[in-house]
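There are structures below to look over.
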Structure 1
Amino acid sequence: MPVKDLIRNAVNKMPDAISFDEAIEELEILAAIRRADEAADAGDEYSHEEVKQEIASWFSK
């Protein structure tokens, strides 16, 4: 789906009383999810075990 359609769909689902800042935040979340999906599709992802090991290394230094 084209980005413009994704944005239009997201905006149409927002409540009428949403603030500009809240709307921008919702679109930023949508963009982050899209980037994560694209990274996963490209094989640029970490397994749950790899993430656990990385986090554990932060506390063992």
Structure 2
Amino acid sequence: MRVSPAAAPADVPAEEMGRLAVDLLVERLDHPGAPPRHHLLAPPVSLRASTGPAPTSAAHD
């Protein structure tokens, strides 16, 4: 299926997510009473023709 304009996909950093999951699991096993830690991964995004500024409110009228 072709989409026009081409969609801007975000790559899923599966290897980084897996490594982080194992690290967090081992940490939790070693220190069960420790507070949970949160991580935000920034996947790379391939900017394509569908990427652009949000429409202005006047464009919706």
Structure 3
Amino acid sequence: MRIKDPIVDEVRAARDAIAKEFDYDIERLAQALKEREAKSGRKTVCLQPRRIAQPKTAA
């Protein structure tokens, strides 16, 4: 049985309200966030993905 946490409930309600605003369409949500980011005028950081070294196998 889970303990009811009001903070978790609040976060989940906020997440659902945002998702509902975009009809639960992740593509529309992502596009809106990109537009909001561009309008903010703040400098954003976009890091290049790093390669993960392959583990060496024993010979």
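Bear in mind that the values in this text are calculations on the coordinates, not laboratory data. Computed from a prediction, not measured in an experiment: that's the story for all the values here. Cβ atoms are built from the backbone, for glycine too; each structure is taken alone.
Quick check: -9500 is what I get for helix-only ellipticity at 222 nm (-39500 (n - 2.57) for each DSSP H run of 4 or more, over all residues; to 500), calculated from one of 1, 2, 3. Which structure matches? Label of the source structure: 2. Here log10 I(q)/I(0) by the Debye sum over Cα atoms at q = 0.13, 0.22, 0.23, 0.29 Å⁻¹ has been calculated and equals -0.62, -0.95, -0.99, -1.16, so which of 1, 2, 3 was it run on? Derived from 2, not from the others. Looking at structures 1, 2, 3, which one was distance in nm of label points 7 Å out along Cα→Cβ at positions 2 and 34 calculated from, given that it came out as 3.2? It was calculated from structure 3.
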